[in-house]
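Down below are the structures I want you to see.
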Structure 1
Amino acid sequence: MKRLGGYVLDAALATSILMLLYFRTFRPVDHGPVWSYRWNGVVLTAGLSSIVLICFRLKRYPRFLHCIAYDGDGVRRKTIIVPLMWFVPAVVGAVIALRVVVISIEYVSALK
């Protein structure tokens, strides 16, 4: 049960980071609905705190840490440029996929 709680916490942290990036990218404050203005501060706070907390949660995933710290030959990396080059497109791709899902849901709900 404790392990499942950790996975749920990690999923919540990742979701709040994706929500922060999604709302900052596709939902500017000027064009959003009035009821969502008060949630901008909540999303910002949750996203920024999740970025800090998820760094401490990475030790639960030793394979992921090994991928970041060591290259394919098993030599310790001097910098983390290569993992960041793969991480940034993964996050951008996730935000774009989320946008496609939201647009498709809005399109299907408009058909009804």
Structure 2
Amino acid sequence: MSTRLFNNTVLTFSGSAVGGLVGLSYRIGGQWIDVTIPEDLYKVFELSTQPELTLQARFAGCHSLTDRTKGAIAIVFSNGFVGTLPGTWQVGQSDYNGDLDAPWKSSAEFRPTVA
């Protein structure tokens, strides 16, 4: 049965499913450049032409990804659609946290890199 819910979405990194995925955020952005001139009443910005890509994944429990590891990323959505992110991505900025009487949570950030 097809669903629009996030539940059962799977993140695959280097051909292996990373378990416990509970959240995913894919951001396409860029650096804001200040283009204000002294006579401007308000500060003025332009977005750079080179976008920055970031994938933030959140997990129930502690993930087993290793910082600086490189690989391909694919996302298998709950409705069966498979989205493959282009190029090679690198793991970085992992976070592990927990509280008293609560389950562990973790997250990892991915950014594109050279192979």
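Given -26500 as the derived value for helix-only ellipticity at 222 nm (-39500 (n - 2.57) for each DSSP H run of 4 or more, over all residues; to 500), which of the supplied structures 1, 2 does it correspond to? Could the numbers behind the result be given before it?
Working: 1: -26500; 2: 0.
Answer by label: 1.
Computing Rg/Rh (Cα atoms, Kirkwood Rh) for each of 1, 2, which one ends up highest?
On the way: 1: 1.06; 2: 1.10.
Ranking 1, 2 on Rg/Rh (Cα atoms, Kirkwood Rh), first place is 2.
Identify the structure, out of 1, 2, from whose coordinates distance in nm of label points 7 Å out along Cα→Cβ at positions 69 and 85 was calculated to give 2.3.
1
Quick check: 14.4 is what I get for mean count of other Cβ atoms within 10 Å over residues 13-20, calculated from one of 1, 2. Which structure matches? It would help to have the intermediate numbers written out before the result.
Working: 1: 18.4; 2: 14.4.
Only one of 1, 2 returns 14.4 for mean count of other Cβ atoms within 10 Å over residues 13-20, namely 2.
Here, each number is a calculation from the coordinates, and none is a lab measurement. Computed from a predicted model, the values in this text were never measured in an experiment. Cβ atoms are built from the backbone, for glycine too; each structure is taken alone.
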